[in-house]
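Novice: Quick heads-up: structures coming right below.
Derivation of every value follows stated rules applied to the coordinates shown; laboratory data play no part. What you are looking at is a predicted structure, and each value in this text was computed from that prediction instead of being measured. Cβ atoms are built from the backbone, for glycine too; each structure is taken alone.
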Structure P
Amino acid sequence: MDFITYLSFDGTCEEAFKHYETVFRGKIEAMVRASDMPPGVQLDPGSENRIMHARLEVKGRLLMGGDAPPGRGHKPQGFCAHVKVEDPGEAERIFRELGAGGKVTMPLGDTFWARRFGMLTDRFDVPWMVNCEKPMGQPETRGRPFTISRSFDVPKDRLWRCFASAEGMRSWWGPKGVTIVSPSMEFRPGGMFHYGMKTPDGKIMWGRAHYREIVEGERIVYINAFSDETKGLTRHPLAPGWPIEMHTEFEFSEAAPGKSTFKVTWMPLYATPDEQAAFDAGHDSMQQGWTGTLDRLSASLKA
């Protein structure tokens, strides 16, 4: 037995299924018009180009639909078409593309059961849920965290200001050799820091930080990931086996009068065993990368 979603449209089935074919990266297997019916079948006037049956296959799953006869179509109600996605980046892409021209009824975001969950009504009046569930029974982070810290000869509030604005981050953020371009920031829980890292050869890699917790002068917690120019979630462009998202904690403390200490704790978020292994094996390179970044921060504080 199987349960298959069958959608009803009022003359827009063909357009809708061509849209879904692109969004879900599937293949339309059937698009039967009323005019394709056998001779002798009586058709409603004006229904010749309406779709009697459409069938879309996506990774072995089916979505079906058709147009109602003229004058008998109505907006769907009392249900939602549900899309289960394994990758949060794919969930973000599907939600964005599926909802183009439609209306978001619940923004896509983190919930207690899902890495991403959101609801929308698309431009064809079909209601959808997009759901990327958290792994059942798996803790958010696990394994050996990466940590690094450094003390600076500046008061804690001076150090904090380097993190609290896009311009403050632009002057030092990122590994040695990169230039931060087009930074934007909403420095609040739920906000985002989005930026490009331009390498000496002119290439740009995008990154983003979604803030979870901000305690003024004390602590910043965010989810870090590679991104694209439109703030979408992507995998590491040079290491596709790297965890797609990282749980990041910044801690600020006073080391002595006029001196402060900054500590970073990094952990992969809901990593697969292979992603966790890549993270564990990458501690030395992370040490090197963060050392270069903190060198830039130190130089910025002295400027």
Structure Q
Amino acid sequence: MPKLLKWIAILLGSLIAVLVIAVGSLTLLSVSHQRRTHDIAPEQLVIPAAGDRAAGEHYVQVGCVGCHGPDLGGQQFFNDGKMGHLWSRNLTKGEGGIGRSFTRADWVRALRYGVAPDGRTLLMMPTNAFEHLPDEDLANIIAYLDSVPPVDRVIPAPRVGPLARILSVLTPFPLFSAEQVEANAVRTKPPESDTLAYGGYLAEVAGCHECHGTNLGNGAVGPNITPGGKLAGWTEADFFKALREGKRPDGTTITDEMPWKDFRRLTDGELNALWRYVHSVPPVVPKAKKP
């Protein structure tokens, strides 16, 4: 019996050692990715003195305030030991804001490529959505960000937790934004009159594919929202209610992890285009559970 206990202790000790080595290796690899620099040639967009700030504001309200806060002054989105202590940046020209020092090229590099002025990756920046914005829309966003009221808020340095680091290496978890950029991303905006194509464009730039997968049915984070999944049997009115009120057809509340509070700012025409696109994709039918 003592010999058996001895071998069990050795086995457990070996397993713990292997686990510690594996976690340590994944952490070091994640740190090396975070420190990697990315050489992005500066792109100088032509931004009119006024720009179409109303259009820029619309994009910012739909795609930015959910992370950066209603005043765009930054807010905390991870606050635990496992995932870390991470804040979105202060986008304004107030104290602690990147708007004080960012050039136009810096804005383009950050929004389109997920890269900071020093060449390192930004953290949790949805670049794989914004990279599809054409020059005109990106210029309007930058013009609007240049005009927002300053907010004095100094953002603490990020501290990435061990679980976030492991996920960043083993899964598509978008911690390191610069590594999520698509080669030769398409930046063509279909006309709004082409409702189906425009809906697909909105799904791309709004980040639907980021959470729900390229076919909307195999996302690493979001559920299957194809006609064969969660949206089976939904009407367009159900879709509008979900994104405007955060309610499913059965009356249950949609979690805030789904950014419906941002999407409720979409116009009726945009929601209609998005609905037509989502409803048009091939159904992904969940596999039947084994008895």
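Novice: With helix-only ellipticity at 222 nm (-39500 (n - 2.57) for each DSSP H run of 4 or more, over all residues; to 500) derived from the coordinates and found to be -6000, which of P, Q does the value describe?
Specialist: Numbers: P: -6000; Q: -13000.
Attributed to the structure labelled P.
Novice: In addition: Could you figure out which one of P, Q the value 19.6 for mean count of other Cβ atoms within 10 Å over residues 13-20 was computed from?
Specialist: Details: P: 19.6; Q: 10.0.
The read-out was computed on structure P.
Novice: For which of the structures P, Q does the calculation of mean projected area of the Cα convex hull in nm², for residues 21-68 alone return 3.8?
Specialist: Details: P: 3.8; Q: 6.1.
Value 3.8 for mean projected area of the Cα convex hull in nm², for residues 21-68 alone corresponds to P out of P, Q.
Novice: When Cα extents along the principal axes in Å, for residues 53-180 alone is calculated, the result is 76, 35, 29; to which of the structures P, Q does this value belong?
Specialist: Numbers: P: 76, 35, 29; Q: 40, 31, 27.
Matching structure: P.
Novice: Given structures P, Q, which gives the highest value for FRET efficiency 1/(1 + (r/R0)^6) of positions 141 and 237 (r between Cβ atoms, R0 = 30 Å, to 0.05)? Kindly include the intermediate steps, with their values, before the conclusion.
Specialist: Details: P: 0.80; Q: 0.45.
When FRET efficiency 1/(1 + (r/R0)^6) of positions 141 and 237 (r between Cβ atoms, R0 = 30 Å, to 0.05) is computed for each of P, Q, structure P gives the biggest number.
Novice: For FRET efficiency 1/(1 + (r/R0)^6) of positions 117 and 189 (r between Cβ atoms, R0 = 25 Å, to 0.05), the calculated result is 0.35, so let me know which of P, Q that is.
Specialist: Values: P: 0.85; Q: 0.35.
The structure behind it is Q.
Novice: Taking 24.9, 93 as the value of Rg and Dmax of the Cα atoms in Å derived from one of the structures shown (P, Q), identify that structure. Could the numbers behind the result be given before it?
Specialist: Numbers: P: 24.9, 93; Q: 21.9, 83.
This value belongs to structure P.
Novice: Moving on. If you rank structures P, Q by relative contact order in percent (Cα under 8 Å, 6 or more apart), which sits at the top with the largest value?
Specialist: On the way: P: 13; Q: 18.
Comparing P, Q, the top value of relative contact order in percent (Cα under 8 Å, 6 or more apart) belongs to Q.
Novice: Same structure again: For the read-out distance in nm of label points 7 Å out along Cα→Cβ at positions 29 and 261, a value of 6.2 was computed from one structure; give its label from P, Q.
Specialist: Details: P: 6.2; Q: 3.6.
Going label by label, the one that fits is P.
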